[in-house]
Structure 1
Amino acid sequence: MPVGAELHNALQTLIALLAILNPIGAIPIFIALTSDEDPQQQLATAKLTSRAVAIVLLISAFLGEYILQFFGISIAAFQVAGGMVLMLLAFNMLQAKPSRYRHTPEETAEGMNKEAVAVVPLAIPLMAGPGTMITVIIAHHKNVSWLASGLLIVDILVIAGVAYVALRLAQPLSRRLGVTGINITTRIFGLVLAAIAVTFIANGLAALFPGLVHVSTAP
């Protein structure tokens, strides 16, 4: 695959991860879960959360496909199922509503009773949840070179960095954006995510039922 195409795929994956992660939408939850922490503790929580996000996504990307093979699940079927999950996430984001597929109110409530919330529920499942895991597994499946794999690692590290910056600046960003600003950002990410979900489903169906492609392109 030409270098330009691999760079394009890496950029698509980065945009998809950014839309699913929705770091701005995670700010209110981070503030609520760390309300009893001082600034230094919040900084430590943000660092640990971003590291956990990177580790979980790297493991998902490079081991996820082997787990699917162990259970006899084809990548095409996984694309369709994953696209449906992403579509549900997108619908909730378009309504600026918290999605139970990323985290549940019960998980948030339990997190508020924990001393350490960086890994659970902030990193898992809020930021490195089903949507981001699905995306990196499918992205890794499409990789055909060391360069593509390296670019995927860069994407994951960039996303982890974005998560850290968003959480590190949670208080000032929350004051600057307000509820309306956060909701608008969430809806924009939701629209992007809906388009990505449609692409996943279409590609999966085309691989599962190649006859559909011939029928749709017939004169």
Structure 2
Amino acid sequence: MISRMSQLSPQDLIDQLQWRYATKKFDATKTIPGEVWSAIASSLVLTPSSFGLQPWHFITIRDQKIKEELLPHSWGQAQVTDCSHFVVLTARISMTETEIDSFLARTIEIRGGKIDQLNPYRDMMVGFTKNMDDAAKLQWAKLQTYIALGQLMTSAAVLGVDACPMEGIAPAEYDRILGLEEKGLTTSVACALGYRSSDDKYATALKVRFDESEVLTLL
């Protein structure tokens, strides 16, 4: 049984979210320690997804040559090459009964039981996916990766690691360079992680957000 663990205080959480920002300039000399990165990687694995199907794969790039190859296809944004870890969040192109059965087999492996006990759940997932064409299924999978992106950035912030989400990339070129098509994957979004440079002026800029009353409604 998983026991209740110690928690951040509400103020600690807000402080860390106030501290984080979309880092524009990383200190290329600083590397995320292995233990810290391991926790961040685990946070990606623990990301919730629709039905629990996890229609994604996360590619972490440390190789500087690959980063440099991706740079021209990232609007020349230096975060790609200066960060410690560059994560490309990819979506699975296919979601068929094969992928669903693989997930159900994993469920039985972890939780035990008989596979036929999951038939009603299987029927529901199969019905859901069959109601979408290939384009709709891919869009659904890509939207799931944004849940992972949010969890990634929040986890990094809690651990004092800077991050910059990046949509300004050429997915087709990323797919080519990383050989994703033959793996049944396609690029959705990316995120650079590391530590901010001391001269990044945006680090101290005040956050611009609408007032809570304009974006939240309590019923």
Structure 3
Amino acid sequence: MVSPSLLSANFANLEAEMNWFNQSSADWLHIDVMDGVFVPNISFGFPVLRHVARICRKPLDVHLMIVQPEKFVQEVKALGAYLMNVHYEACTHLHRVVGQIHEAGMKAGVTLNPATPVGVLEDIAADVDLVLLMSVNPGFGGQQFIPHTVEKVRRLRELLDRTGSRALIEVDGGVNLETGRMLREAGADVLVAGSYIFAAPDPAKACEELARL
């Protein structure tokens, strides 16, 4: 599966971006919400996302890179989001937040930063629908892929299998054909790609090439 990242889209012409995206082989639209506190950048808020949601014809994969993400469960639900993804590092009571997301009718995802080991998910793995591994430090697009993420995917796959979790593994950061192939072989289910897709001469073709891995 492929989830192009809206963070790399042309914000001066989002409707045109959504037009090719809606016709592409992409599975989801990955939306990175940044607050300038949890990560050192600010991306976009719900007023912009409400417009995106109206013209997007694919499931919304909403990734909150913010402190206290539990405060925004209803706002994410109002977008019609398929999945709400929160950071392990931002949630003091992660089990409660996962339950709130499910109660709102969405799939629940948990994200781990590059320095956070997969073992922290031992007691929550069976309750989540997706685990996102950051293969760059979150906050900016266009960063270099962190190589040890490939082995981290393998360790996460083992943990999910051992705990009986059916969660998908998603990876975000520095994904292209080369890194995407390694990640898929290691056990990743969903590839998030921003600049590799949106900066390509033919974004729809780039998306299709990733989907074929």
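Given a value of -10000 for helix-only ellipticity at 222 nm (-39500 (n - 2.57) for each DSSP H run of 4 or more, over all residues; to 500), point me to the structure among 1, 2, 3 it was derived from.
That value comes from structure 3.
Kindly point out which one of 1, 2, 3 the value 48 was derived from, the read-out being percent of Cα pairs over 22 Å apart, for residues 31-126 alone.
On the way: 1: 45; 2: 48; 3: 26.
The value was obtained from structure 2.
Quick one: mean projected area of the Cα convex hull in nm² came out at 13.6 when computed from one of 1, 2, 3, so which one is it?
The structure behind it is 1.
When relative contact order in percent (Cα under 8 Å, 6 or more apart) is compared over structures 1, 2, 3, which one is greatest?
Once relative contact order in percent (Cα under 8 Å, 6 or more apart) is tallied for 1, 2, 3, the winner is 1.
Read-outs: derived from the displayed coordinates by stated rules, not from any lab. Here the structure is a predicted model, which means the values were calculated and not measured.
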